[in-house]
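Presented below are the structures under discussion, each in the form of structure tokens.
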Structure P
Amino acid sequence: MQFDVEEHLSAVERSVAFLDRDGQPASAVILARTYPTTVEDLWDAVTSADRIPSWFLPIRGDLALGGSYQLEGNAGGTITACRPPSHYAITWEFGGFVTWVDVRVSDDGPGGAGLTVTHTAHLSEHWDIYGPGATGVGFEMGLLGLDMHLTDPDQPKPNPMEFAMSTDGKALLSGSSQAWGEAAVAAGTDATQARAAAARTTAFYTGEDVEPS
């Protein structure tokens, strides 16, 4: 598989925001990427129980407003908003914690459709240790899988563990972690703290220690 690490890193727009959620301090990790497809096709790819496993994880449940979902070996939750073909929102419930995911599909002009994913969580010790990359890197890998699915739907989905341990996979995970560290700095986080958290995130995903830049 030919893979351009820098191309995929530069394809994602990353930002971090700090806000209140239900009266508590929270962070929002925001990812955006444009895909060479239509709004209708992109919406179908991110909402169809038949297509989601092709680029993310097997899923079951009632994928409609008010319904619930469960990703295999990962999060589950409730669908709290759904306005086809442009917006849905879900709770993201995993490990005893509840966070929130907002997904928006937009028309990015001829031959392109945009996807924006916002993951909001209350601030915690986990955030202090790993920063936005803890969730940002994982969601970014999902956006990569979606790109592969939309670009060549007949190609088999790469084994995520094998890819993560490959040279390209480690470079992508490391580059994503560092980029999320810089997004945290841009949002006002102390640079030393943000880059140390990014280094810990890189080590978590790749198994290799990295000195903060």
Structure Q
Amino acid sequence: MTKKQLALEVIERLKKEYPDADCTLDYDQAWKLLVSVRLAAQCTDERVNIIVEKLYERFPDVESLANADVDEIEAIVRPCGLGKSKARDISACMKILRDKYDCQIPKTFDELLALPGVGRKSANLIMGDVFGQPAIVTDTHCIRLTNRIGLVDGIKEPKKVEMALWKIIPPEEGSDFCHRLVYHGREVCTARTTPYCEKCCLADICKKRI
């Protein structure tokens, strides 16, 4: 089985296992996903979803957050870790959205990458979830699982994993595939315990590089 064939089989099985998988960060406006994905660095999505509620109670739109004192933002987001740098990036990012994009988020990958604190993972997430464009989000689950399964070979650098996956994952499948890897990585192919291979829908085709 080639890597491309393996990828297609993995995609189909995960579709059946997690038909409704979507982004685990809560948001109802695109700019909120931009904030949440910055806060999610080295923090759980679950915690981010709790913290942003407090942030948006105080600053309900792009303009109010752009005008906010950075120290006040930091005081709210500190439980997510790296509070100082995250608050600084969020403040700078919201100012750019206000001043350059009429409080909207930019629609191209390169424009998103140019925003403070936005890397390839974040830009891909927004392109896929907000704009419905081809996207591959190489978060920790994606990197761990694609290596274990055998879709990539011992590659841990996010951009290199992304480039390898673009060669074998149909573009229209990338975004949902990565969401399903998050669900599978949390429930079955875990990082901090022994993976539950006995109940894994991929057990017979996985390379099991654990």
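What the table shows:
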read-out	value
Structure with the greatest value (metric distance in nm of label points 7 Å out along Cα→Cβ at positions 58 and 186, set P, Q)	P
Given 3.5 for distance in nm of label points 7 Å out along Cα→Cβ at positions 82 and 162, calculated: source structure among P, Q	P
Test item: helix-only ellipticity at 222 nm (-39500 (n - 2.57) for each DSSP H run of 4 or more, over all residues; to 500) calculated as -17000, pick one of P, Q	Q
Winner on distance in nm of label points 7 Å out along Cα→Cβ at positions 18 and 154 once structures P, Q are ranked, highest first	P
When mean count of other Cβ atoms within 10 Å over residues 34-41 is computed for each of P, Q, the largest belongs to	Q
Answer label among P, Q for the case where percent of Cα pairs over 18 Å apart, for residues 74-129 alone, calculated from the coordinates, equals 37	Q
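Every number here is computed from the coordinates shown, using simple stated rules; none is lab data. Bear in mind the structure is a predicted one, so any value in this text is a computation, not a measurement. Cβ atoms are built from the backbone, for glycine too; each structure is taken alone.
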